[in-house]
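Next up: some structures, all given as structure tokens.
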Structure I
Amino acid sequence: MSEILLTISDVSKQFSHIEALKSVNLTLNRGEIVGLVGGNGAGKTTLLRLMCGLYHPTDGQVLFHGDSGPSPVAEMRRFLGVVPESTGLYYRLTAWENIRYHSRLHGISDEECWKNTLEIARDLDFVDSLGRPTRGFSKGMRQKAALIRALAHKPEILLLDEPTSGLDVTSARMVRALVKQMGQAGGTVIYSTHKLAEAEQVCDRIIIIHNGEVRADGSPGELLELTQTTSLEDAYVKLTLDAARETEKDDDEGKIARLWRRMMTPRKLPEGGEEDE
């Protein structure tokens, strides 16, 4: 029997006149690789931010089920690894310094962090870039640095927002392989993407979100059966026939990055630490 990790009960999220999510009900279990699939503006990122406690729902509740029973989702942060689409790196620090800083926040020794970092960096062909300041990194390199940062403290739960964005084909395959390894080891991964084929390769369970609503939730086979189709692409189209809503970009990238940093960073930076705004 699956062990419940998160419950999302009648959750809605409103931004001014925009209803980003509408009455979402989900139960997520430990050890699952769950794909959140939807187009731009569907509500995937909003749902991820609710899952990690960065946002609070307008209505409903998100609960983390730990050893002591259900509790507010913010209690799970010490178990989290997060790769936001806007990576939230400190650009004046090297990749290694970014990774080490966040691991220290999770109580991981520098020695253990370095060991874990090297292991992951080798898999991503990133070892030679660890000592470089992240300011000059390409988007793909920033994604790799953020992924290593999220994994270096060996989290139980990994939240990924478009994790292969900006990566070349080989690097994207490396990321997918790492996600599968984590799942095989019993970890839990929430994998947000607009790429249906990618979700099919990686995820045991797919949740289709459209216009702020959950349209379907199940294994690839269950989605095909539900829609009486022969491909996930056809199933997705059948479930999202209504036009996608218009979205407004209410945040610039810098502000989004700062919000993600706030989730993982204490109010006071340690001596010598600098944040590039």
Structure II
Amino acid sequence: MKVERLKKKELDAYCESLGIEVKKKKKQELIEAVYEHERSIIDEAIASGTCLELLKTKVGALADEYAANLNEKIVARKEEMKGDDNSHYLIYRVLGISNEEGVLIDEYQNTGRFLYKYAGSFLEEAASMCMFFANSKGGKVLVENTQGKKPKTFEIDFLNENDAVELKWRDATTDGDHITKEHTRVKAIQDHGYKPIRVMFYYPQREQAIKIQETLKTIYAGVSGEYYAGEDAWDYLQNVSGYDLKQILTEIAERRDREDNGE
């Protein structure tokens, strides 16, 4: 759970469930208290030799949380779509798509947006968790934009000592402006004395998106940064954290398969 995204009342309730005192504490203080709480649990697990088991439990719980939320969103959207105006199906039919196919296409298009969003957020959060288990002093950091006025700050997904790690599940953008924005971001990070590192677990498959990624790789090299994609990204995470997240996720996926098959 990314506590940063919780509203103050939600954060208060979450902290109280952990036994953290919330009275007269601001949101940032509560966030820091949550991380201190997590650090203490990880330290105990390290001391007892149960760190991997704890990580697997937490990643599994995170997966269950995301799966439940995703399903809720999909069910709600499908119900909402029952009242949609489908007059545009006329154009579908003109182009050779039947009404039945049109319904399925619209459903998958709508629910697919939720899936991509949740898939990305889950994997990035799980990867951050692995790094946090290896370095409980690291974490998310905001740095000032030294290259311009907008945006005012850039977010580092995980500051691992001097390494400013950006975690991406996949980047399929074909927008040329993305290159300019990313160049500004990595230059600002470099200005703060950090090494920009991009870790992207799934490489895009379309030609234009691939060209964008090749350019980004050059940008990172130009600021003495590092760029990892595909299997190299999984290997980087394992080398830095000591945990094989891909194997952990494979075990969860296989458990889901068995449950779906009634085993």
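Coordinate-derived values only; no laboratory data. Quick caveat, the model's predicted, so the values are computed rather than measured. Cβ atoms are built from the backbone, for glycine too; each structure is taken alone.
When relative contact order in percent (Cα under 8 Å, 6 or more apart) is calculated, the result is 25; to which of the structures I, II does this value belong? Here the read-out was taken from I.
Looking across I, II, the calculation of mean count of other Cβ atoms within 10 Å over residues 19-26 that yields 18.5 traces back to I. Assign the value 0.95, calculated as FRET efficiency 1/(1 + (r/R0)^6) of positions 43 and 147 (r between Cβ atoms, R0 = 41 Å, to 0.05), to the correct structure from I, II. Traced to structure I.
Work out which structure the value -21000 belongs to, where helix-only ellipticity at 222 nm (-39500 (n - 2.57) for each DSSP H run of 4 or more, over all residues; to 500) was derived from one of I, II. Clearly, the read-out refers to II.
Among candidates I, II, the computation of distance in nm of label points 7 Å out along Cα→Cβ at positions 115 and 131 that gave 2.3 used structure I. In this comparison of I, II, the computed figure 18.3, 60 for Rg and Dmax of the Cα atoms in Å is attributed to I.
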